[in-house]
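Novice: The structures considered in this document are given below.
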Structure I
Amino acid sequence: MFNKPKRRRNVRRDRRPKICRFCENRAKYIDFLDVETLTKFQTENGKMLPKRVTGTCPDHQKMLSKAIKRSRILGLVL
């Protein structure tokens, strides 16, 4: 009489783990004057991408957010 809704199973996809770019290059500091790298971590509207999307570690994400904010103040990045 009534159709039961189908259950969706949690299917895990084989994804490769996200690795922090800055940890690979052993960066100790993210320069706020380096506009090319900062724009890669922003959307078209100028919003910062979260670490779950970019794959950066928490320490470098904090440095990255500070660098983006500093470059916004100087008017280098939107």
Structure II
Amino acid sequence: MERRGFLYRTFDLYYDGFRNMRLGKTLWAIILIKLFIMFAILKVFFFPNYLKEHAPKGGESDYVASEFIERATPTDIN
């Protein structure tokens, strides 16, 4: 019996499993479409690029550092 590597056996397992699927292919297509909608389309509308709007070009790291410091220091000490 010929001994094959782990990666080849893993690939062969998945390849053979997907080749013989009927319903699974449809489910994977639905999953991929939903992922595309979540990460490509929703990101554009609901998650704008905050740093691009508020930080000067090239000074993103300084802006983030100053925001961390500003938010971490208490302003009202009684």
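Novice: From which structure (I, II) was Cα Rg over 2.2 N^0.38 Å calculated, if the value obtained is 2.12? Walk me through the numbers before you get to the answer.
Specialist: Values: I: 1.61; II: 2.12.
It must be structure II, since only it matches.
Novice: Could you tell me which structure in I, II was used to calculate FRET efficiency 1/(1 + (r/R0)^6) of positions 14 and 38 (r between Cβ atoms, R0 = 25 Å, to 0.05) as 0.60? Before the final figure, lay out each step's value.
Specialist: Working: I: 0.20; II: 0.60.
Of the structures listed, the value fits II.
Novice: Figure out for me which of the structures I, II the number -19500 belongs to, where helix-only ellipticity at 222 nm (-39500 (n - 2.57) for each DSSP H run of 4 or more, over all residues; to 500) was derived from the coordinates.
Specialist: For helix-only ellipticity at 222 nm (-39500 (n - 2.57) for each DSSP H run of 4 or more, over all residues; to 500), the value -19500 is produced by structure II.
Values in this text are rule-based calculations from the coordinates and carry no lab data. For clarity, every value in this text was computed on a predicted model and none was experimentally measured. Cβ atoms are built from the backbone, for glycine too; each structure is taken alone.
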